[in-house]
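Laboratory data are not the source of any read-out in this text; all were calculated from the coordinates shown. These numbers were taken from a predicted model, which means no experiment stands behind them.
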Structure P
């Protein structure tokens with residue numbers, strides 16, 4: 001379980017990032033989305049710490065949040081691809097494509113009852 005000091009440091013970092021973004025003449029939407037994700041992560045961690053009766057409860061809460069957030073991020077990437085703001089020339093495109101491919105392969109293996117990482 002994350003220590004409260006780690007959560008506090010993450011929150012400080014997220015707040016510093018939003019302060020920096022808002023200082024720009026026109027804050028970038030992507031930067032604000034990143035801030036939202038950071039803030040959601042801190043909020044979720046705090047809720048998990050405060051409501052968990054056991055380490056298993058905490059881990060289950062974090063896993064549900066991680067999947068929900070991953071789905072949101074994938075949806076945002078899809079919208080970026082569809083509106084043309086994300087292209088193969090976008091920095092990080094190849095890494096994302098590789099990671100998504102590996103993730104889909106492992107999810108399919110898991111869905112079929114296999115063990116993750118078993119090739």
Structure Q
């Protein structure tokens with residue numbers, strides 16, 4: 001007796017409506033399993049999944065995300081450098097103007113202003 005004979009006796013033992021419902025349920029299970037697992041469903045069923053392919057896909061996605069993050073970080077570094085340079089230039093201009101005002105109000109003298117200007121130039 002072969003496997004086909006066993007299957008034939010099994011199916012013939014059911015009423016026709018039950019056999020149709022059983023075949024439809026088997027088709028639904030196959031469609032769901034094949035849509036989730038692909039060819040690995042035929043090999044392993046719902047139990048085992050080919051880890052090599054899924055891990056490879058996950059690492060590829062992770063590598064793409066890391067590359068995107070590197071590009072974003074590079075762009076942010078360029079922006080930060082531009083902001084720092086621009087901000088420091090404004091700060092030096094403000095401090096130079098402030099020392100000029102302090103000299104005009106006679107709060108500091110020329111020697112102290114020259115010393116402060118030398119400090120600003122050294123920055």
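Tabulated results
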read-out	value
For helix-only ellipticity at 222 nm (-39500 (n - 2.57) for each DSSP H run of 4 or more, over all residues; to 500) computed as -27000, the structure of P, Q it came from	P
Comparison of P, Q - label where relative contact order in percent (Cα under 8 Å, 6 or more apart) is highest	P
Structure with the greatest value (metric percent of Cα pairs over 18 Å apart, set P, Q)	Q
